[in-house]
Structure P
Amino acid sequence: MGTVTIGVSIAVPEPHGSLLQERRAGFGDAAAHGIPTHVTLLPPTEVEQADLAAVDAHLTRVAAAGRPFPMRLSGTGTFRPLSPVVYVRVAQGAEACTWLQQRIRDASGPVARELQFPYHPHVTVAHGIDDAAMDRAFEELADFDAAWPCTGFALYEQGADGVWRKLREYTFGGPVVPPQPGHTDIERGRIASR
């Protein structure tokens, strides 16, 4: 049956997703239109096609254990010089993303894997383009801000054409958690103190 390349991520909802995708393309990132705007939970991972049912069952279990949480993107950051990436920061929801990606990559699951770099939730807005365009992305999106209740994640497959397509959405089990007053500052403080 062969192998397929999959990824798991939280989609950035509209209108924010399309806006950031268009901005990414505008900075000269040729990959922009093949990659829906997202926060990665499982980076591109090759699996046997025959194992997709086991992956689906595993992701269903992870989602059932998850709970909706407030998600907020705000400001920009970069992984340069380590990696040629400019991103929009996850200002709220980072701990929940970290919890989810750990469970998805769990050693006992079908997509257990090590990461090339420590996990850092973010939304890529420029990757592998020239430094001047990277600087422009960093500056022009510095005041970007978007918030929404995150209620699940999705499984994607990369086609032979390099385009990522959604295979299935997974909804968290449990009620929506309303944003807590002052929670953003507490969460920022915890993340910053690590």
Structure Q
Amino acid sequence: MEIIPHSSNKRLRVLKIVVGGAALIGLGAGKLLWDLRPRSMAVAKKVDLDQFLGHWYEIARKPVVTERSSFKNIRLEYTLQSENHLNLELRYQTKEGRIGQFHADIKIVNAPDNSKFLIKYLPSIFRYLRKGHHWIMQIDPEGQVVLIGNSNRKSLWLLARSPQLDSSIVEEYLNIAKTAGFKLNDLITVKHE
């Protein structure tokens, strides 16, 4: 008769372990899904496209598939293609000294604020990339410095009209990114010669 209660205790222990394990797995999956959710992020209000268009130098960025960490002299040019559509040409120099470039088609998705873009990379080697959502988080009143990121906090660019930017301005804009939830431990500073 004592065998039955002992067997019941063993089954109860196994059941507790199974339920506890399932709960831990559920919590882990929930956290993963929570981290992947689109999160709101402050964006610039009423970006003047005439002020935004033109040449920019990449000062710093988080790693992205389209740009190697060894690229230097990275320069971007935004031009107006048509209403709510821009062209982006990115030029860079490899560590071996070769000049490269790629293009992107940009659709403005929140006109007339003009701060949210949908970017589609055009060269065939980048066609496997999905379209990217990039947001202008901050642009200074004179249109000399801009911070661009995305809501999943994986992509971030600090651009300026000149290849060198005062370190206090860099720190100010990177603090904006940190406040928005970007982790900057992998930030790449671009060399300009």
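The numbers here are math on the coordinates, done by the rules we state, and not lab data. Nothing here was measured: the structure is a model prediction, and the numbers come from that model. Cβ atoms are built from the backbone, for glycine too; each structure is taken alone.
Brief remarks follow.
- Entry that produces 2.7 once distance in nm of label points 7 Å out along Cα→Cβ at positions 52 and 100 is calculated, selected from P, Q: Q
- Origin of the derived value 2.0 (distance in nm of label points 7 Å out along Cα→Cβ at positions 76 and 172; candidates P, Q): Q
- Among P, Q, which structure scores highest (criterion: mean count of other Cβ atoms within 10 Å over residues 12-19): P
- Here distance in nm of label points 7 Å out along Cα→Cβ at positions 84 and 140 was derived from just one of the structures P, Q, and that gives 3.2; the source is Q.
- Identity of the structure behind 23 (criterion: relative contact order in percent (Cα under 8 Å, 6 or more apart), calculated), options P, Q: Q
- Among P, Q, which structure scores highest (criterion: volume of the Cα convex hull per residue in Å³): Q
- Between structures P, Q, the greatest calculated value of distance in nm of label points 7 Å out along Cα→Cβ at positions 28 and 60 is seen in P.
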